[in-house]
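Bear in mind these aren't lab numbers, they're just calculated from the coordinates by the rules spelled out. Every value quoted in this text rests on a predicted model; they were computed, and no experiment measured them.
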Structure I
């Protein structure tokens with residue numbers, strides 16, 4: 001949306017989780033971190049947690 005980077009599926013999934021599933025435009029992880037005023041590492045840890053726990057259907061569960 002902002003920087004025009006090619007997005008990975010996890011970036012889109014996290015954007016939909018944090019900003020609403022109806023979103024049609026997405027931010028990359030760096031832009032999300034900047035917008036939310038958190039570190040990229042914190043968002044990466046959040047993605048990892050969703051993968052491990054499987055509590056959100058937007059993220060495929062990792063074994």
Structure II
């Protein structure tokens with residue numbers, strides 16, 4: 001299959017609001033949710049060379 005992904009599809013439960021916010025954060029960081037999740041899991045499991053994913057700056061209070 002030409003469009004076969006190189007990784008297995010996983011399913012996790014995430015509240016809609018968090019999932020939507022994550023999409024906006026990923027776009028702000030010029031990446032996607034899957035990359036952020038993979039980066040976090042690599043960091044969490046202490047893979048060699050893994051670093052905690054970046055976070056955008058906190059919004060300024062009104």
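Tabulated values for the structure
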read-out: Structure with the greatest value (metric Kirkwood radius over Cα pairs in Å, set I, II); value: II
read-out: Source structure (of I, II) for helix-only ellipticity at 222 nm (-39500 (n - 2.57) for each DSSP H run of 4 or more, over all residues; to 500), computed value -16000; value: I
read-out: Structure with the greatest value (metric relative contact order in percent (Cα under 8 Å, 6 or more apart), set I, II); value: I
